[in-house]
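Engineer: So, here come the structures, one by one.
Bear in mind these aren't lab numbers, they're just calculated from the coordinates by the rules spelled out. Given the structure is predicted, the values throughout are model-derived calculations rather than measurements. Cβ atoms are built from the backbone, for glycine too; each structure is taken alone.
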Structure I
Amino acid sequence: MNEGDTAVLAIGTRKGLWLATSTDRRDWNLTGPHFLMEEVASVALDTRGPVPRILAGIMDWHWGPCVVHSDDLGQTWSEPEDGAVRFPPDTGEGLTRVWQLQPDSAGRPGVVWAGAEPISVWKSTDGGEHFEMNQPFWDHPHRSGWGAGFGGAAAHTVLPSPDDDTVHVAISVAGVYRTDDGGASWIPRNTGISAYFLPDPNPEYGQCVHKVARDAGNPDRLYAQNHHGVYRTDNSGDSWQSIADGLPADFGFVMLAHPTRSGTIWTIPLKADGERIAPEGHLAVYRSTDSGDSWTRLDDGLPETDFNAVLRDAAAVDSADPAGVYFGTRGGQVFGSADEGDSFSLIAGNLPDVLCVRAGIVPAGSLR
């Protein structure tokens, strides 16, 4: 981090949002809860503008789901009067949950993507204040065959390419879909990803992909944590190969990619779909610096015994050098590393069930 920069960590939980800030990534100031007793299933930190914007997909159990934003690190929050995400009347649907909020690249300021339930993809061109549904995705002929994962029917990953109009979307349960024309058409890209739980274990679609991340140096290289299986593609999803060798288990939810260094990724294995705990009760992060060809176990500073799981969006990496790695558990603990996972420390404890974590570095002078 440069002198004067501030690390910001947004922590969405089952019962509210907490924000943490630090100037050294060792000592943290935690504030919250914001939206107490409301589920925060998605959060984004957009640092592309003159001031950082926090976006949060919240679920008010009385008023329903919505997307809110703050330009002053949570001191105040705004929501469009008619809602940021509204299904067209002719769909006959209403928003259930916003699973993903994803700012686009620096070359597309103001563009933010969202993945929602019912399974749908949305795009904003005004920084996340208003979203428009992608109609071709909604009208996809496979829609009737898309299912719901254990947590719900989720378009949980939206990955716009920084180089062109390619966007990848991952769905639980449907698999990975790709558009090469900015959303005008979508094709399934799942060859090589197993769906062992189906009569045909190698279908065109129907895979339960848990999370996908894009390589920093090669936009055509992506990494996927599947429902049993860890994969890499080097051709934008046309085919996938296993990179699970060297991991203690191939089940889990987390997949992170280094923001600037090609080939460096992190995952957090769980024992199995029927035993969603860390293997042997020893929570650890695994890092690869060669695109998944080999893995290193990282657990310095983590509890010797911890049976809590880490959900798909409850982990994040910041853009500092060295990169910071963060994750929160279903037991309400949030851990952080300022050295790419070599050592961890506790940032927050005794929070509600952590659903999502996002991290960013705010340059000096950007905070109001």
Structure II
Amino acid sequence: MKTDNTSLHLEKTVPQAEDFLPILGTDYVELYVGNAKQAAHYYQAAWGFQPVAYAGLETGVKDRVSYVLQQDKIRLVLTSPLQSGGDINRHIDAHGDGVKVVALWVDDATKSYEETTKRGAESYMKPKTIEDEQGKVVLSGIHTYGETVHIFVERKDYKGVFMPGFKPWSPAYKPEAAGLKYIDHMVGNVGWNEMNKWCEFYAKVMGFAQLISFDDKDISTEYTALMSKVMSNGNGRIKFPINEPAEGRKKSQIEEYIDFYNGAGVQHIAVATDNIIETVTQLRNRGVEFLKVPKTYYETILDRVGEIDEDLEPLKELDILIDRDDEGYLLQIFTKPILDRPTMFFEIIQRKGAQSFGKGNFKALFEAIEREQELRGTL
């Protein structure tokens, strides 16, 4: 991640956030996966992530291997176990491939740990300093929903490739980037009646504020429903929508996720682009599969959202959704699950002023998801 390693104090954009925990951004997202080498190839070939760093047997790590990939400000760490038994194997057995760590970039990892644990967070990792000839990184961590954890990363005194213990990884194969810029938001799915508990956790333990909420009247179809609230830190760089199932005639996507993931976890990562038509065209050509919406969606869309800068035809051709709020509009599209289990997926989003999350698209989106669930026999 290109940072100048100096202390940053970003403008507060969410006034109601208590924000005693200044977070500078998402540092990295770590997934525990069955085969990190092959997963790394997928994220390079299909998504345009660039190889950055590696840790494994060659760097003195005996129990795991990790590949670090990056695209602009988005950094992924893909980790697999090297031996049977242990926590990583158990995690993969329970959940399949999935997000274990949402790492947050902070000025002071020790203070972040103290502030959150004294407010009730369960400790995952006490503050520790790791060092090499490139400097030092301070890490600490807390538990959140399911088996997901937040690691606080303080790297202002580090000049190396990722962090101590990793070496540069520069294979010959480096496909072009796909125009992905940063993580816009990350969505957590939690169990029945757990949404408010975890929203309170982010408010009380981390100083976040609620931006918006959707109930089952907002997010429902003939068959399924869910509830969602969006929590944000003070500078708006970290947004965590939290979803829970709601009563419906059939099994919702949240229930399907929880059944196959065996509990709460990260459902999707929304990544931003400055040109969604170009990005989605590239991703489609590289084999990424997206949800389709009925072409009838586009017949009245401009009546609902008003004038947009883009030509409607390519949006229609690519199944890109459009929504508007008081501040502008947004363009968004969702992949099918990127794993064998119907759990995690990605959203591609381009904001043209809008700060919302596409409420006007929920019905079309959920009906598209239900069509996929029906094919899987899990609706």
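Engineer: Which of I, II yields 24, 9, 8 for semi-axes √(5λ) of the Cα gyration tensor in Å, for residues 119-158 alone, as computed?
Structural biologist: On the way: I: 22, 14, 6; II: 24, 9, 8.
Only one of I, II returns 24, 9, 8 for semi-axes √(5λ) of the Cα gyration tensor in Å, for residues 119-158 alone, namely II.
Engineer: Suppose Rg and Dmax of the Cα atoms in Å, for residues 167-270 alone works out to 16.8, 52; of I, II, which structure was it derived from?
Structural biologist: Working: I: 12.9, 40; II: 16.8, 52.
The read-out was computed on structure II.
Engineer: Further question on the same structure: To test your reading of the models, identify which of I, II gives 0.25 for FRET efficiency 1/(1 + (r/R0)^6) of positions 263 and 303 (r between Cβ atoms, R0 = 35 Å, to 0.05) when calculated. Present the calculation step by step, with values, prior to reporting the outcome.
Structural biologist: Numbers: I: 0.75; II: 0.25.
This value belongs to structure II.
Engineer: To which of I, II does the computed value 3.5 (distance in nm of label points 7 Å out along Cα→Cβ at positions 23 and 151) belong?
Structural biologist: Numbers: I: 3.5; II: 1.6.
So the calculation was done on I.
Engineer: Still on this structure: Using distance in nm of label points 7 Å out along Cα→Cβ at positions 199 and 247 for the comparison, can you identify which of I, II gives the largest number? List each step's numbers first, then the result.
Structural biologist: Numbers: I: 2.9; II: 1.9.
Structure I comes out on top.
Engineer: Given a value of -7000 for helix-only ellipticity at 222 nm (-39500 (n - 2.57) for each DSSP H run of 4 or more, over all residues; to 500), point me to the structure among I, II it was derived from. Working shown, then result.
Structural biologist: Working: I: 0; II: -7000.
Corresponding structure: II.
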